[in-house]
Structure formats: structure tokens, C-alpha cells
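Visitor: The next part holds the structures, each set out as C-alpha cells.
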Structure 1
């Protein structure tokens with residue numbers, strides 16, 4: 001219990017500092033205008049999708065799911081977003097623009113679970129249906145949220161890390177350090193993944209295997225994620241790294257491959273080209289938590305249309321599930337089905 005308490009306090013302090021750093025003096029350009037995802041037909045319902053990062057393979061998959069949903073369920077779909085997962089004010093602007101354009105529903109992946117709650121309350125209070133994707137918000141003013149159970153996913157990631165290290169020959173009596181980095185500290189998704197990882201780790205990892213308290217924060221930028229990964233390589237007993245989101249995981253995968261560090265286990269989220277290279281190589285210790293973001297937006301479109309027609313959401317939260325992809329699981333039917341849309 002003492003070990004868990006110390007780790008959780010460390011994470012709270014790190015994330016608080018990261019969040020303050022991200023908010024101080026931040027300047028960003030206005031978000032891009034909404035663009036149509038499919039053929040726009042007069043008389044159809046209009047649904048607006050807002051994502052966290054327009055320059056990310058993870059969000060590209062979600063955008064594709066919304067496009068296919070628009071085609072299959074006969075509605076107009078527009079999309080936009082930001083290029084950084086910390087630009088919450090740009091998300092506010094986009095919600096206002098969607099409302100002014102006559103949105104019947106908004107599909108939103110909020111890049112700040114707390115600061116966007118007021119705007120979500122306002123838009124929802126004006127009668128526009130809101131379906132949250134990927135990340136919950138600190139409000140009840142939405143219809144349903146399609147996402148991963150991130151606490152459970154974090155626990156599964158910790159289990160993967162322990163298994164990889166043991167399979168890689170790391171002794172329980174050997175000192176081993178685990179480096180971690182996060183994207184946007186203001187995301188409840190990230191906080192829950194970290195909490196889940198630490199909960200499982202504190203109960204199941206050998207005493208000599210320790211998480212490095214210096215948790216790095218890249219604010220969703222890949223170039224910063226690469227720098228963070230390089231800095232963690234300087235720790236002498238580094239035997240594993242954990243990326244809590246796509247940019248963090250890609251940063252680790254790039255640096256591990258560049259340095260040929262087959263002695264370091266990489267556990268992350270989402271299935272990028274960089275993680276695929278490590279997993280398919282077979283000599284690296286690598287595993288990634290594959291989410292089902294395609295179905296978050298695809299199902300979100302279907303549900304939004306039902307809401308517009310007067311139906312009620314069946315639940316407030318829907319866990320879309322996650323599968324671990326590594327060299328031992330990659331050929332399993334469930335994994336192959338999930339990879340089909342990545």
C-alpha cells in the first residue's frame with residue numbers, strides 16, 4: 001500500500017506541473033474550418049466531428065469511422081480538430097462554429113476534460129445532442145460516451161510490461177527501471193491509464209522493479225515525445241518504457257529502434273507504423289493496447305441519428321474494449337479484426 005501511495009502522489013505532482021506548463025503562455029492558430037467527410041445532401045441530418053489531433057494515425061482512423069458511418073446511415077458529416085491535444089480553447093471555438101452552422105449533433109473528443117465542461121454544458125443546454133468519443137468530460141451534459149475503459153486498459157498495459165520483462169529474462173532480483181511519458185496531462189483518459197498501470201504494478205511487480213518518478217510530458221507533440229524518450233534512455237537501469245497515448249508510444253518506438261535497444265520493453269497505446277515494426281521484427285519486446293476508435297465514431301454516428309429522432313441513449317458510458325497486440329497475439333482472430341480498421 002505504501003508503494004502505491006508514493007507512486008500515485010508522484011503522478012499527481014508530475015501531471016500538475018505538466019498541465020501548468022502546457023497552459024502557461026500557450027499560443028496557437030485558430031482551428032481549421034470544418035470540412036465535409038462525405039457527399040453533402042440537402043435535407044439530411046448534419047453531424048459535426050471534433051477530434052484532438054488532425055496529424056495523428058489514431059485520429060485518422062476515428063475520422064474514417066465517422067465517414068463510413070455517414071455513408072451507411074445517410075447523414076452529412078463534417079470534421080475538424082486541432083494539431084495539439086492541449087488546445088482546449090480551439091475546441092470551444094469549434095463547438096460554437098458547429099452550433100452556428102446548424103449541427104443536429106456533435107461528436108466530440110474533448111482535449112481537456114475539465115476546461116471544456118462549461119462549453120459542453122452550454123451547447124447541450126441549447127438542445128444539440130453531444131456524443132463524446134475517446135475521452136469523458138467533467139459534466140453530465142452529454143448523451144453517451146464511447147471510449148475505452150482506461151483504468152482497465154492501464155492495468156492490462158502493466159500486466160503486459162511485467163510479462164515482457166519476464167520473458168526477456170529480467171530477474172525479479174535485478175534492478176529495473178520503467179520510464180513513462182504522457183501526452184496531454186489535462187485528459188482524464190491519460191490520468192486513468194496511469195492510475196490503472198500503477199495499481200496493477202504496485203501489486204504484481206517485483207520490489208526491485210521501479211517506476212521512474214520523472215514522468216515526461218510531450219503535450220501531444222511527436223517531436224517532444226522523441227526528446228522525452230531520449231532523456232529516459234539516460235537512466236542506467238532502464239528496462240521498460242510505457243507510452244500512455246499514440247504520440248508517446250511512437251516517440252518511444254522510434255528511439256528504441258534507432259538505438260537498437262532490444263533489451264528495453266516497449267508498451268504503449270494504439271497501432272502505429274513504428275510499433276508495428278517492433279512487433280513484427282520479433283526480436284524486440286513490444287506490445288500495444290489496440291483501441292477500437294473506428295467503432296467509437298461509427299457507432300457514435302448511428303447513435304446520434306437515433307437521438308435526433310427522439311430515442312434515448314441506452315447507457316451513459318459504453319466501453320468499446322481493447323486488445324493487446326504483441327508478437328504472440330498478432331495472428332489471433334480478435335486482434336486481426338481490430339487491426340482491420342487501423
Structure 2
């Protein structure tokens with residue numbers, strides 16, 4: 001979720017009213033885990049997680065989320081490429097939070113946490129402390145430290161208990177396969193991610209590692225319980241994410257096939273005229289060299305955990321070579 005003026009205004013008012021010691025929640029208060037469905041932008045295709053604190057007795061309905069960032073940050077894209085993007089905990093009213101997601105036509109699911117009065121109060125105070133200016137920023141990591149892992153770890157810390165779940169979900173599935181499900185197997189975004197991901201992305205995820213994705217966390221929490229068997233969720237309204245399908249005309253296999261046909265036709269043309277169109281090699285070679293340089297940078301000079309050299313990088317030159325074979329073997 002990007003920064004917007006409402007987040008700043010509501011958050012500033014909240015900070016001024018709460019200070020470092022927030023008022024005590026009433027006995028009727030409830031705290032929920034919110035799970036937002038995917039959006040159109042690449043950074044929103046995996047969904048989003050937030051925590052709602054609702055206390056009608058005190059006219060309190062606030063949403064805390066760890067997904068706040070801004071493209072206006074100095075050198076944002078350079079920091080993003082290096083894996084040094086700072087996110088922060090934001091706070092806004094439930095009304096404004098839902099208005100934004102309703103505008104984007106993205107359903108938001110809610111799971112009311114089955115907490116005692118003491119546990120609700122502890123979680124509420126922890127959120128307020130985390131929202132203080134000196135605490136709210138953190139170094140974002142898509143896989144290991146993001147908007148889904150932070151709420152889960154905070155809840156687990158406050159409960160001071162082992163959270164277990166009957167939901168096994170995608171345990172054992174690789175990071176690459178898991179991410180492909182949300183980006184879309186045939187999208188150009190997934191093609192680029194696959195080219196940049198190395199062998200680390202093919203590691204099977206453990207039960208806890210898969211919780212970096214909001215939908216997986218939602219299903220995990222739905223079947224979660226404490227060591228004494230107490231269910232972690234008392235009421236909920238959830239559903240599986242609906243992942244948009246990629247139109248065939250916008251898929252990367254079609255693009256690769258068209259590229260193959262183009263180079264093949266150029267090879268026939270060159271063979272007929274006894275020539276060699278070097279610009280075809282340059283048009284393919286320059287982007288590939290730039291891709292290799294980006295791969296080197298990400299592998300050795302960034303904090304991204306899953307990038308690295310893999311066999312998929314050879315798809316582009318092999319496609320080009322196969323299309324050129326009609327000229328080479330003449």
C-alpha cells in the first residue's frame with residue numbers, strides 16, 4: 001500500500017491522541033486480522049494483511065498495516081533494486097481503509113481473533129508502541145519480513161504461546177511455484193522473475209516460511225489454535241483469492257514464439273541473399289547482456305534473497321540460436 005495524504009493525516013491525529021500510552025480497550029473491543037485480495041499492480045498481486053482494532057465503546061476503529069511505502073522516497077528505485085526499501089507501519093480509520101479497497105474493487109476478509117481481555121490489551125499496546133516514529137520503519141524483505149509476517153509474529157509474541165494449525169496448505173511447495181501462482185504463469189512479470197530467480201527459489205518452503213503471503217496466512221489462522229486447543233479465530237468471513245488470468249495475446253510464450261518466427265524469417269532472408277544481418281544479433285544481444293549485468297548486481301550487491309544465476313537465463317540465447325540455425329547450418 002502506497003502512502004497517501006489520508007494515511008498521514010489520520011496517523012498524525014492518532015499519534016497525537018494516543019501518545020506512547022494508549023487508553024485501555026473496553027471489554028467489548030475486538031481485534032481482527034484483515035486480508036486484502038490482490039490488485040492490478042505487481043506489488044499488489046499478492047494481497048495484503050492488516051490488523052483492525054475496533055472498540056465501539058470508545059468510538060475506535062483503526063487499521064494498522066505494515067505495507068506503507070512511497071515512490072517519492074529519495075532514490076526509491078535504486079534502493080528497491082538493492083533490496084534496501086524501507087516500509088513502515090501505517091494507521092488509518094477502517095472507513096478510509098475500506099473506501100480505498102472498495103474503489104479498487106478488492107474484497108477484504110476479516111478474521112476476529114479469539115483473545116482474552118488481557119491479550120487484546122497487550123496487542124493493542126504493542127501496536128501503539130510500534131507506531132511510534134522511532135519504531136514504525138523497517139527494512140522490507142518480500143519473503144522474510146513483510147506486511148504478512150509482521151502481524152503474525154506480533155500476534156504470536158503477544159500470546160506467548162505456540163500457535164499451531166491444521167492447515168498444511170502449500171508446505172513443501174517451492175518459492176518459485178508459489179510466487180508464480182500469484183503473478184500468473186504466463187505473464188511477462190513472471191517471466192522476468194523466473195529469469196532473475198536462482199536455485200534458492202527452488203527450495204521447498206517450510207510451514208512457517210509460506211506465511212509471507214497473505215492468503216496463506218489467512219488460511220493458516222483460520223485453522224490455528226493455541227497449545228491448550230483454544231481456536232485463534234472466533235469469527236470470520238473468508239474466501240480463496242481469485243487470481244486474474246492472463247489473456248493469450250499478452251502471454252510471454254506468444255512473445256517468445258513471435259521472436260523465434262521473426263529471427264527464423266530473417267535467417268531465411270539472409271540465406272537467400274548471402275548476407276548476415278548483424279543488427280538482429282545486436283537487438284537480441286544488448287538486452288541479454290544488460291540482463292546478465294543486472295543478474296550479477298542483484299546476486300552480489302543486493303539484499304534480495306532468491307536471486308541468482310539459473311538455467312532459465314539460457315532460454316533467450318537458445319531461442320535465438322535455434323531460429324538462426326537455418327542460416328548457420330546451410
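We did not get these values from a lab; they are worked out from the coordinates using the rules stated. What you see is a predicted model, and the numbers here were worked out from it, not measured in a lab. Cβ atoms are built from the backbone, for glycine too; each structure is taken alone.
Visitor: Given a computed value of 3.4 for distance in nm of label points 7 Å out along Cα→Cβ at positions 76 and 316, which structure among 1, 2 does it belong to? Before the final figure, lay out each step's value.
Guide: Numbers: 1: 3.4; 2: 2.6.
Structure of origin is 1.
Visitor: Give the label, chosen from 1, 2, of the structure having the highest value of distance in nm of label points 7 Å out along Cα→Cβ at positions 52 and 220. Numbers along the way, then the final one.
Guide: Numbers: 1: 0.7; 2: 2.2.
Largest value of distance in nm of label points 7 Å out along Cα→Cβ at positions 52 and 220: 2.
Visitor: Let me ask something else. Out of 1, 2, which one gives 3.3 for distance in nm of label points 7 Å out along Cα→Cβ at positions 68 and 84 as computed from the coordinates? Let's see the in-between values first.
Guide: Details: 1: 3.3; 2: 2.3.
Comparing all candidates, it corresponds to 1.
Visitor: If Rg and Dmax of the Cα atoms in Å is calculated from each of 1, 2, which structure is the one that comes out at 20.0, 68?
Guide: Numbers: 1: 20.0, 68; 2: 24.2, 86.
Corresponding structure: 1.
Visitor: 20.4 is what came out when mean count of other Cβ atoms within 10 Å over residues 196-203 was calculated for one structure; which of 1, 2 is it? Numbers along the way, then the final one.
Guide: On the way: 1: 20.4; 2: 17.2.
It was calculated from structure 1.
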